[in-house]
Structure I
Amino acid sequence: MTKRYLFILRKAAHSGIYAQEMLDIILTSAAFDQHVSLLLLNDSVFQLKKQQYPEKYGMKDIAAIFHALELYDINDIYSESESLHERGLNVDDLCLPVQTLLRKDIAEHMQQFDVIYSG
């Protein structure tokens, strides 16, 4: 039976190995034919920011890794509108299309998922 998974990301792209480990868990879940969605909150919106050049500092380009999501049929990516706005970003600043949710609507949105993993 396919379950609906929601992975909630909260940390910035280059906050240690957190982002890479979360992506590994997300891709593994999707590889087992589970329906996987992502929700970007707080500083995690920076994970999809265009024009990052972390390799200049010896870091991996996390945003580039996110392009593998569609290979795993992960197309439902959400971002909290307020998280974007508070960080001076909008959806055009991101490297993948996201659907925005208002902060007040997130709890209701979460009810449609069988498993919620918040890291």
Structure II
Amino acid sequence: MKHRQRARWAALAGHLALIVAVVVWTTWIDPPQRIPRALALVLLTLPLLVPLRGVLHARPYTHAWVLFVAMGYFVLGVWHAAVPAERLYGLTLVTASLLWFFGAMFYVRFSHPSA
């Protein structure tokens, strides 16, 4: 049970860190120049807000399918990390998405009855 709780908290921390990083970066640090700020904010945060209720309520099924969403933010983080001016943002996205991914993966693993 202890491993399951740790995995859940890791998944929740990674998820919330991604939400905060995306909102802060898109809103204040480096707003997009070519598209409206609100559109970029919606496109980047909507995939994070959809599974938030299931993650907050510790539903294993939600934790299972958010693995795909986490990998999308991992790719986005690698893409931003390749640009020197956006390296901090990219590394933040990579770290938070990996924390979310592995936390969710292990939460699902430890939620299984045979675990």
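If semi-axes √(5λ) of the Cα gyration tensor in Å is computed to be 28, 14, 10, which of I, II is the source?
Details: I: 22, 18, 12; II: 28, 14, 10.
Considering all the candidates, the number was obtained from II.
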Label whose coordinates, when mean count of other Cβ atoms within 10 Å over residues 37-44 is calculated, return 21.2 (choices I, II): I
At a computed 42 (relative contact order in percent (Cα under 8 Å, 6 or more apart)), which of I, II: II
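Consider the structures I, II: one of them gives -6500 for helix-only ellipticity at 222 nm (-39500 (n - 2.57) for each DSSP H run of 4 or more, over all residues; to 500) as calculated from the coordinates. Say which.
Details: I: -6500; II: -26000.
Going through each structure in turn, the value belongs to I.
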Read-out distance in nm of label points 7 Å out along Cα→Cβ at positions 29 and 101, computed value 1.2, structure in I, II: I
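Each reported figure results from applying straightforward, stated rules to the coordinates on display, with no laboratory input. Since this is a predicted model, take the numbers as computed values, not measurements. Cβ atoms are built from the backbone, for glycine too; each structure is taken alone.
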